[in-house]
Structure I
C-alpha cells in the first residue's frame, strides 16, 4: 500500500515537473510590489529633493536631504485607492511641498473613480509642510480635462502657486503649517475635514488658458491663450491686473520662457490650423522660435526651421527641451539631421549651434543649477538604454558622460551645490532614486524595496536584433527562463504608444514598469518572451518613428511583429506551434492584428484595451473646431484605408482564442472599441474571454487591477499554450 502511494506521489511529481518550469517560482505580487519612483524634483535654494513613490497602489510624497539623502515618507496615503499624485513641487526654500491628487476629468467632466465610490471624486491641489509632521492643506480644485494642466508653478518667493484649471488660471497662497498649527487634513489620511479651498481665479481670458510661467521677479505671469485654430502668448501684470500680448498673430504660439533677467520671452511658433488639408499624406509642420520684449510686446523670429520632413515640429520633445539659458541663449530640440538633438541660438538671433552630435536621440532635458549647461538623457553609445550626459549650452567642451553601464537612468535634477540626482533601474532592480557620483550612482531610499523582492530570481533579458521582411533592423529584448524547457511556448510583447522604447531594464513609465514585471513573471513560468521595439518607436531616429505606411495608413509596423515570430521560431528551444502575443493600447492593436491576420502563427493572445477600428478615430483626431471631417478632400479614402489597416477588417480569418482586458472609463481607447470587437468575434464564433473593469481607466489606477489582469494573462496563456499531457518517457516508465 505504501509503495503504491509512493509510486502515485512520484508519478504526480513527474507530471508537475513536466508542466512547471524549473526556474524559481516567485509570485506576481512580489515582483509587482516593487516601488515605482517618479516626479523627482528639487528645492531651488535648499539641499532637498522630493519624489512620488507608488508602492502597491499607495502613492505618497517622499523627501530626502543632502548630503546623506536619508529619505522619509511625507504624506500618509496608505490605501490602494486609485488616487494618482502628480505635479510635485518644492518651494525654493524647500519648506513646503505641493502636489495634485486625483485624475484629470474625462470629456463628461468626471474624475476617475476606479473604486466605484458613491461620491464623485475631485482633482485637487494640496500643500504640506516638509518638517513638523503637519497634515496636508487643500489649496483648490483642479477640474482639468487635459493631462498637461497638472502643472503647478510656484512663485520665486515661494508664497504663491498658480495653475491652469477649468480653462482659466488660478492662484493660491502657500501657507503650509507645522503639526501644531495644521488647520486642514487630507481626505484618506485621517477623519478630519480639509479646510475650504483658498484658490481664486487669477484672470479671465476667453477660450482656454494654460502653461503659466512666473517672471524671475514674481511680478508677472506669462501664459498661453488657446483660441482653437490659433493661440497667443500673454503676460499678466499682477499689480496692474493687465494683459500684454506678445507679437500676436494668426499662428499657434506656445511654451513661453522668461529670460534670466525677465526682459524677454522666448516662445515656439507654429502655423495656425488650416482647413481642408488631406489626411493621408503626412505633411511636415514648419516652426520657428520667437523672442519678444516683455515691456513693448514686440517680437521677432530668431530661428526658423526648414520645410523638409526632418524639419517637422518635434512634438514629443519640443516643450520639455526648450529653455532660456545663461549667456542669453535659447536652447531647443530639432530633428533636422534625422535625430533628436539639442541646439542653442543667441536670443538676438544668429547661427544655431549643435550641442549634441551623433547617431542617437536626446530624451529628458533639464537646465543645470547655474543655467550654463544641460543635463540630459540619451541612448548615446548604448542604443538600448538611457544614460545621463552633461552638455554646455554654448557648445563648448563637448558632451560629458555622467553614467554608463548595464543600468538605466532618467529624470535628472541638480541641487544648488551641483549634486545630481536621478531615477534609475536595472534588469533586476526597479525604479529608485539615485545620487550620481564620480564613482557611479548611489541608491537613495533603498529601504523602500521590500525584503522579498525577487531580484536574485529575475532574468537579464538578452538584447537581440532581427530583420523585418522589408529589411528594416528591429531591436528587442528576449526573456529566456533560467532553465528553459525543450520546445518551450513563446510570447511576443508589443508596447503601446507607439512612441515608446522598451529597455532591458525596469522602465521609466509606470505602465511599462508593470509590463516589464509581467514579462519577468511569464519567463519564470516557462515562457520565452520577446519584447519588440517595432517601427514607430522612439530612439532609433525620425525615419524609424515616422515610418511610411504605418498606423492607420497601412500597418507596416505589423511586419515587425511577424518578423519577431519568425525569429522565435528559429530558436531551438522554442516550440514554433505554441506562440502567442500580448500587449496594451497600441500593443493591444498589434495583438488583435496578429490574431486576425495570422491565427496560423499566433495561437492565443491577450489584448489590453487595444484599438480595433482605426476609422472610428479619424473624426476625433481631425475634426477640430467647426470643421467637419467630411470636408477633407480624401476623407472617404482615409476612412477606407483606416478600416483596412484595422483588426476588424480581417476578423473573418480570426481563429485563435483571445482574452480582452478593458477599463470602461478608458480616456485613451474608449471601451466601445472592445464592445464592437466582441460583436464581430461572436458572429465569427471566435473563442474569447473578457476581463471588464468598471470605472477603471487606460493606465489602471488600482494596483490590484494590474495584478488581477496580469494573473489572468499568465493563467490564460498557461491554459492555451502549455502542454498538459505527460511526456512519453514518463508514461512509459509508469506503464
Structure II
C-alpha cells in the first residue's frame, strides 16, 4: 500500500443487523474491533467512514496531533509504519545517532539503491535500524496508540549487494559474502539471510513494545500487515512470512491483498493474463495460514482502488468486487481492513472512461463501497453452507519459493509451478487452498485436509521435521500427490538434506525414506499405512500450459478417489458459492468446465448495487461475482436495518416506533434498506440532536416489506423515527 503514503509524506506538512448500543455514537465507547482503515491524513468529515479502528500512519513528529483528531471522533487508535521503508532520512544522514547509514540501503548489483521514491530507500534491517524504529514506536505509544503495526517487511530479490548486507552475511554464515547472482546456492542463501534479518528486526521492535507496555501499565498489541507470500514470490521480494506464526510478541496480521497484488498476471491453460478473483482467493488463503491453528488475529484487506492511478473507476469497481468475494470465502475470518487511504478514494481523481481527463469517484460507486464496508461489520456468522467441489484439498507452499527467484536460475518464473498445480482445480469449482509447509508440524494443522499436492521443483522444505509430520499424516489416511522430476538445480545446493551426515540427492528422498518407499520412487501409486502416495514424474510448470490443465485434473481426480467416499465427493462445476448466515457469496468462473450462468432462485438484496434492489431469480455469468442478502434468512416479524451505506447505531423498537442513527462520510449519498412488518405510518429524519429535519426520499415495497431511505450521509448522524 505504497503510493499514497509517499505522496502524503512529500505533500502534507501539517450496518445492517448490528447489535444496538445504548448511547449516541459520538459518546459511545468503542471496544469491538471488526473493521479498520489506515490513513496518514488527519480526521476529515469526508473520510469519516465509521469503522471501529483508525490506523494512523507514520511515526513522524506530527503523529500525536493527527492521532488526536481521530480519537476525538471516538475511534480506537492504532499506528502503522513501514518496517522496511519510510521517511527515515534522519537515520540515513546521521541526525539520529551521529552516524551516516546510507550503506544500509538495499542495493542492486549495479550499485544503485532500491528506492520507494527519492531517498525513501528500502533498508537492510540492521540492529541499529531497529533501535531507530523503536524511537518512533515509543512516540506512537506515548501518543496513545493501542496497537502498533509494522508493515511490509520487504527485502528485494535484486538487492543483497550493499556493504551492510555483506557484513550481515559474514556474521550470519561465518563465511565471506557471495554475490547472490553467482550461483543457485548463493541466491538461496541470500534469500535465507534476508528472511532472517526482517524476522530479527520485527522481533526486536515487538519485544521493546511489550517491555515498554509493562512499564507504563498498558497493553499495546502488535501486528504485521504483509502481502501474501505468493505475491512476494511473484514480485521478487523476500519476507519472513510463515515465521511470523512463531514471532514472539506478535498478536496478529493484516492480510494485504487487493487489486494491486491480485491482478498480477499469471499463466493458466497456456494464457498469461489477469485473474484477480482466483489470485486473490489463493493469496487470502496463504495468509490465512498465519493464524489457522494459532489463535492469532487476522484482518483481510480490501481496497476500492489500488496504487496504480491509471485505471478507470469501472476497472477498480470490477476488481474490488473480485477481492471482496474472494475474501468472504474464508468464513472463519470476520475482521477486515475495509480500505487503506480513504483520502485517495473520496478525494482522488482518476481517468475517465473516454480518456478526456479525470473524475472523482462516481456517486454510485461511493455508495456501493460504503454498503460493502458496513456489511463487513456483520460477517461473524455461525451458519455456513457450501456449494462447491471438495474443500479438503490443499497445495503445499513454502516461503522458500521466495529464495528461488532471480539470477542465475529462476525456476518459478511467472509462478508457473504453483499456479500450474492450483488453478486447474480452482477454475473447475474446487476451492483448493495453499497449505504452508512450515506449519505442517503444528498440532491439528493438517486436520482439514484429505489430499495434499506437493512439488519441490520450485521450493524446498526448510527443515526435516516437516517430513516427519507429513509422513505421519499420510500414514493416518491422507493422500499425497507429489509432482516433480528432480530437475531443479536448487536440489543440489548445500542444505540440510545433503550435509551433516545426510546424502540425499533431493529432499524428496528423505520424505520417501520416512514413508518406507524406495529412494528413487518417481512414478506410480503406493499405499503407506492407511494412506497413499501418488508420484508423477514431471515438472509442475508444465500444467500451466494449454491442454495440460485437464491432465492435472485427471491426475488429481484419480488420486482423490483413492480416499473413502472420494469418488462420490469429487465434483467439478464452474462456480463456488457460500451461504454465510443470511449472505450469499458467489463467484462464477470463466475458463472453466462450461460457460453456463448460475441462476439463484429466492428473494435477495444485491449488495453490489448501490440502490439495494430486491431481486429474484438472480443470474451470475462467468467472470462475475455476487454478494447478496437473502431476505428469507433475515428477521420477518420485527423491524431491522438490512443494509446501509452508513454505520447504523442504536437501532431499537418500542411501542410501535423504530429508531436508529445513520452515520457516514459527508458527500456520499446513502441508501438504507429497512425490513418493516407493515407499511410505516410515517417516517421522520433529523440531525442527531433533533435540531432540524433532514431531507430524504422513501420507497415502500409491500410485497417484500422493505422500506428504502435515501439521503445524504452525515458524520454528525441522521436520526430516523419510523412509526409502525
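Readers should treat all values here as calculations from the given coordinates under stated rules, not as data from a laboratory. A quick note: this is a predicted structure, and the numbers were derived from the prediction, not measured. Cβ atoms are built from the backbone, for glycine too; each structure is taken alone.
Supply the structure label, taken from I, II, corresponding to helix-only ellipticity at 222 nm (-39500 (n - 2.57) for each DSSP H run of 4 or more, over all residues; to 500) with the calculated value -8000. All intermediate terms of the calculation are to be shown ahead of the outcome.
Numbers: I: -5000; II: -8000.
Computed on structure II.
Given a value of 44, 31, 26 for semi-axes √(5λ) of the Cα gyration tensor in Å, point me to the structure among I, II it was derived from. Spell out each step's value before the answer.
Numbers: I: 44, 31, 26; II: 44, 34, 21.
This value belongs to structure I.
Compare distance in nm of label points 7 Å out along Cα→Cβ at positions 324 and 716 across structures I, II and report the one with the greatest value. Present the calculation step by step, with values, prior to reporting the outcome.
On the way: I: 5.1; II: 2.9.
Greatest value across I, II: structure I.
Suppose you compute distance in nm of label points 7 Å out along Cα→Cβ at positions 92 and 108 for every structure in I, II: which one lands on 1.6?
Details: I: 4.5; II: 1.6.
Working through the options, I get structure II.
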Inset, instruction - Could you figure out which one of I, II the value 62 for percent of Cα pairs over 21 Å apart, for residues 348-531 alone was computed from? - result: II
Inset, instruction - Assign the value 33, 17, 16, calculated as semi-axes √(5λ) of the Cα gyration tensor in Å, for residues 36-235 alone, to the correct structure from I, II. - result: II
